[in-house]
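*Asks:* Pasting the structures in now, so scroll down.
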Structure I
Amino acid sequence: MKHNIIGAICLSVAASLWGGMYVVSKYVLDFIPPLTLVWVRYIIAFVVLFAILKTRKTNPVKTKKDWLLLAWIGFIGYFISISFQFIGTKLSDAHTGALITSATPAFIVIFARFILKEKLTIRKVVSVILATIGVIIVIGWDTRLGSYFWGTIILVGAAITWALLSVYVKVASKRFSSLTITTYAVLFAIVFTTPTMVWEVQTNPIYYQDTWVVLGVLYLGIVSTAGAFFLWNKGLELMDAGIGSLFFFFQPVVGALLGWLLLHEQLDSNFFTGGLLILIGVVLVTLRKKHNHV
C-alpha cells in the first residue's frame with residue numbers, strides 16, 4: 001500500500017506537470033519550431049539528469065542488451081511518440097489530439113497484460129472505462145476525426161508508442177533505477193531527434209532574445225521533461241503499469257484547470273463531472289486491498 005501511495009503521488013505530479021506544460025508551450029512555440037523545441041528540452045533535461053546521476057550510486061549499464069533496451073525506450077517514447085503528438089496535432093487540432101491520446105491508458109493495460117503478464121482484472125477494466133468516459137466528458141466529443149484522417153492515424157500512433165514506453169520502462173526498472181533509465185533514454189532521444197532538428201532549423205527561424213522564451217524553455221527542459229519524465233518512470237517502478245496508466249488522465253484535467261486560471265478559458269459542469277469520474281477510477285485501483293485481485 002505504501003508503494004502504491006508514493007507511486008500515485010509521483011504519477012499524479014508527472015501528469016499534472018505535463019498538463020501545465022501546454023500553457024508554457026503555447027507561448028514558446030510562437031518563437032521556436034516544435035521539433036527544435038523538443039531537442040532543446042532534451043539537451044537541458046539530460047544535463048540536469050546526468051549531473052544528478054553522477055552524485056548517486058546506481059547500477060551501471062554494462063551489456064549490449066541493456067543499452068538496446070534504453071535506446072528502445074528513448075526511440076519509441078521520447079522520439080517517436082512525442083514527434084507523433086506534435087505532427088498529429090498539427091494535422092488535426094489540439095482538441096482531437098487530447099481526445100485520441102487519452103486512449104493511452106487503455107493501450108498500457110493491454111500491453112502490460114501481454115508483455116509484463118500483469119493480470120487484467122475487472123477492477124482495472126472498470127477503472128479505465130470510468131476514467132476514459134471522464135476524459136471524454138471533460139474534453140467533449142466535438143471533433144472531426146473524418147476530416148483529420150492522417151492526423152488521427154498519427155495521434156493513435158502517439159498513444160500506442162507512449163503506452164509501449166510505459167511498459168518497457170517497467171521492464172527496465174527491474175534492473176536499473178528510474179534516474180538511470182530516464183537519463184540514458186533522454187540521451188538516446190537527443191541522438192534520434194538531432195537530424196529532424198537540423199532539418200527544421202534550415203527552414204524555420206528561431207527567436208530566443210525574449211527573456212520569457214528563455215525562461216519558458218528552461219521550465220520545459222528542467223521541470224516538464226527532466227522532472228516529469230523521472231517521476232513518471234519512478235511511479236511506474238512502484239506500481240503495476242496497468243494501474244499507473246490511470247494517472248495519465250490527470251493531464252487533460254490539469255491542462256483545462258490551468259487554462260481557466262491563466263488563459264481565462266471557461267470551465268462548465270462537464271469539467272467537474274468528468275473530473276469526478278477520473279478521480280473515482282484512479283481511487284478504485286490505487287486504494288485496493290492488498291490481497292484483493294478482483
Structure II
Amino acid sequence: MTAWKKITALAATALMMVGLAACGSGEGGANVADSGNAGGKLEVVASINQWGSLAEDLGGEHVEVTNIMNKTNVEAHDYEPTSQDVARFHSAEVAIVNGADYDSWAAKAVQGTKATLVTAAETAGIKDGDNPHVWFSAKVRSSTADAITAAYQRADPEHKGDYAKLNKDWHAKADKLESKIKETVALTKNLPYAATESVAAYLAEDLEMKDSTPKGYAQASANESEPTPTDIKKFQDALKSGGIKMLVLNTQESNSTTEQITAAAKDADVPIVELTEQMPAEYADLLDWMSALVDQFAAAA
C-alpha cells in the first residue's frame with residue numbers, strides 16, 4: 001500500500017469515528033456526521049492560511065474555515081498531510097487550494113470528495129510549472145475571491161445576497177490596496193531588484209520593478225537546485241557593483257547561500273525586504289499582509 005493510500009485509509013477511519021461520535025452526542029451535541037459543521041455553517045477547508053483568511057472575509061458568519069497550514073517554518077511544497085488533514089477535506093463543503101503544483105497534496109486530498117473546489121491559480125489561468133506563489137498577484141487575489149463567492153452561493157443559496165455583499169466589501173478593500181500599489185509605483189517603477197527566491201515576483205511585477213537576479217542563480221532557485229559557486233559570486237558582484245537596488249529575501253528558506261547573499265547586500269548598503277511564503281500570524285488577513293509588504297517595498301525603494 002502506498003503512503004498516500006495509507007493516509008486516505010486512515011482518513012476514512014477518522015471520518016467514521018467522527019460519525020459515531022456525532023451519532024452518540026445526544027441532544028445539544030454537534031452533529032458533525034450530518035452537517036459537516038457546527039451551527040449550520042458551511043465547512044470550508046483551505047490548504048494554506050492566506051487563502052483561508054480570504055475565505056473567512058468572504059464568508060463572514062456563515063462559514064467555518066479550517067487552515068491546514070498556518071506556520072511560516074513549514075513550506076507547502078514539502079508538506080505531508082496527516083490522516084486528519086485528509087479527513088478535513090473529505091468533510092468540507094468548499095475546499096480552497098493554491099494549485100500550480102504548490103500544494104499538490106491538497107489537490108489529491110480533495111479528489112473524490114463532495115467539496116466544491118476552488119483552485120486559486122486556475123482562476124487566473126496559471127498552470128503547473130508557472131510561478132506558484134500566486135497570492136502575491138492582485139489579479140489572482142481578485143479572481144480567487146470571485147470564485148470563492150460563487151462557490152459559497154452554490155453551496156448555500158439561502159445566503160446568496162450576504163455573500164454578494166461580503167464580496168463587494170472585500171473588493172472595496174482590495175481597491176484601496178490597488179491604489180496604494182499605484183502610488184508606490186512612482187517609487188519602484190523600473191527599480192532593479194534581485195531575489196533569493198521568486199516568491200514575491202508577482203508583487204514586484206505589480207510594482208513594475210525590474211528583476212535583475214543573475215540568470216544562473218535564478219534558474220537554480222526556480223529548479224530547487226543548489227546554485228554553483230560561480231552563480232553565487234555573480235550575485236555578490238552584482239550587489240557590490242550597484243546594479244541591484246533592492247534585495248528580496250525569503251526568510252522561510254534561509255540557508256548558508258542566502259546568508260552569503262544578504263551579507264554582500266549589507267556590505268553594499270543594498271536595502272533588504274524580508275518576507276515569508278506563508279502569511280505571518282500577526283496579520284488579520286491576506287490584504288493586510290500585502291499592504292504591509294507594499295509599505296516595506298516603498299520604504300526600501
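Here, each number is a calculation from the coordinates, and none is a lab measurement. Keep in mind it's a predicted model, so treat the numbers as computed, not measured. Cβ atoms are built from the backbone, for glycine too; each structure is taken alone.
*Asks:* Out of I, II, choose the structure whose coordinates give distance in nm of label points 7 Å out along Cα→Cβ at positions 69 and 85 equal to 2.4 when calculated. List each step's numbers first, then the result.
*Replies:* Working: I: 2.4; II: 0.8.
Label of the source structure: I.
*Asks:* Among the shown structures I, II, from which was the value 29, 23, 10 of semi-axes √(5λ) of the Cα gyration tensor in Å, for residues 133-204 alone calculated? Before the final figure, lay out each step's value.
*Replies:* Values: I: 29, 23, 10; II: 32, 15, 6.
Of the structures listed, the value fits I.
*Asks:* Additional query: A value of 44 was derived for relative contact order in percent (Cα under 8 Å, 6 or more apart); which structure in I, II was it taken from? The partial results should precede the final answer.
*Replies:* Values: I: 44; II: 16.
Clearly, the read-out refers to I.
*Asks:* I, II: which one has helix-only ellipticity at 222 nm (-39500 (n - 2.57) for each DSSP H run of 4 or more, over all residues; to 500), as calculated, at -16000?
*Replies:* Details: I: -23500; II: -16000.
Label of the source structure: II.
*Asks:* For percent of Cα pairs over 24 Å apart, which of I, II scores largest? Provide the component values of the computation, followed by the final result.
*Replies:* On the way: I: 50; II: 56.
Answer by largest value of percent of Cα pairs over 24 Å apart: II.
*Asks:* For the read-out distance in nm of label points 7 Å out along Cα→Cβ at positions 117 and 181, a value of 1.8 was computed from one structure; give its label from I, II.
*Replies:* On the way: I: 1.8; II: 2.7.
It must be structure I, since only it matches.
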